[in-house]
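Please find the structures below.
Coordinate-derived values only; no laboratory data. Only a predicted model underlies this, so the values are computations on that prediction, with no experimental measurement involved. Cβ atoms are built from the backbone, for glycine too; each structure is taken alone.
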Structure P
């Protein structure tokens, strides 16, 4: 088959790949490799397909072969790192991300995923640097900002960590899990006085998060607010006598008239929480990471 015919076949496969028709694209890439085993793009993109299908070993084998043909391709090193990270080979993944960044210092995604791998290894300060580099390159980067906040909280930088935790609402995957709400009441994050006001504090994410963070409701009531607490239906009976709460309602019930609203996991930010004032924790148990 002539070179231009192989090129035409590749364009067909690439078009199918872009449309998300992975199985059809895979067939074409594999047919190209039978004709030309050293076809760089067919090798690396077939590796990407196996990466997308979470068949990480196949992906590693193919991308490695591609890099033996062209070894200066930052996306290939990034994809190789992603496959190794999929196998929890974090040290190897970091080395591949480092190679990608060495070739292209503006590769924000490689900086970010390097941070994820470092975070898995509990190398938190290094992870923070990677996330900050990714944000500096890309600007608005919700995933990096969210992961950065988690690292900051782990190392005890509560001021920056809780502020950055608000990026969960900009992260499409996290916001689905957190349960982003579209409420008419104004969001309260500590700026306005609550004296004589009514505030709705509402649960987000899982049961454990609700139970852990409902301890902050007492502090809100001490600011002079009448507190309405909205939680998952199965937790209403458990929390109905919670100190500082005027009324507990189930998610899905009609919401009483309120002046403000705040998600439970935004309360540490609104209340300027740090290691010295976490409610319900004796000081002798509070240590920095």
Structure Q
């Protein structure tokens, strides 16, 4: 809104740019940082200072050469400050305090962005009872001769206070996804000898995605075995459409991870069949 020079409440002012620029002087860069820090803190605490915003914006205008030929009136600065306060306090801070957002996020409908490895770690944290481990992309590094150069050990970063009945309820729901009569991934895991838990999902990126020939990301997250989890997985497919379509990839991961155990059970590895997502 600052860069556009107007906000949704009708305040207007000459555009202000808080984005970093490689040509910024050290003092200008620090001033931009100070303004953004003030904004972030206001979102967290709800506390804001008109005088401090006014001082920092005037300093920004004085230091940045791009404003040399632009005249900012006292009203312009006041309007910019009100735009900041409106967004940070009346919108962002108040929204953080509304319980509805927590409920919305808890069923996967919030405005959230996560990487697959974050999702896998979240599932692992839940089903192991609340221990969040430090993530590593590799288990160990070997020399060409097979000697161990570096090996990662498990490190617990945090213990989340989860009630056992909460963990049990989440696991049961994920069990029904993979093995229940109406489970969205049940067709994938119905003949799999290792009991698993999972959750399918369709992540939209835009309310108008169909208009440009796109559909939702297909997500599947899960864990196995059900009673004593050893592995958590997360699969995401661009334009996958639905998590049920990508669940076979998770199954293939389990087949590789548990191959020795499955061999003893005379299990025949299944060929992966992926159904493409659809879009209008």
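Here are the numbers for the structure shown:
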| quantity | calculated |
| --- | --- |
| Identity of the structure behind -12000 (criterion: helix-only ellipticity at 222 nm (-39500 (n - 2.57) for each DSSP H run of 4 or more, over all residues; to 500), calculated), options P, Q | Q |
| Mean count of other Cβ atoms within 10 Å over residues 61-68 derived as 20.0 - corresponding label from P, Q | P |
| Test item: mean count of other Cβ atoms within 10 Å over residues 37-44 calculated as 15.1, pick one of P, Q | Q |
| Given 0.20 for FRET efficiency 1/(1 + (r/R0)^6) of positions 69 and 165 (r between Cβ atoms, R0 = 35 Å, to 0.05), calculated: source structure among P, Q | P |
| At a computed 2.9 (distance in nm of label points 7 Å out along Cα→Cβ at positions 157 and 237), which of P, Q | Q |
| Which entry (P, Q) yields the derived value 1.00 for FRET efficiency 1/(1 + (r/R0)^6) of positions 141 and 189 (r between Cβ atoms, R0 = 41 Å, to 0.05) | P |
| Top of P, Q by distance in nm of label points 7 Å out along Cα→Cβ at positions 13 and 53, largest first | P |
| Parent structure of the calculated result 59, 33, 26, given that Cα extents along the principal axes in Å, for residues 21-180 alone is the read-out and P, Q the choices | P |
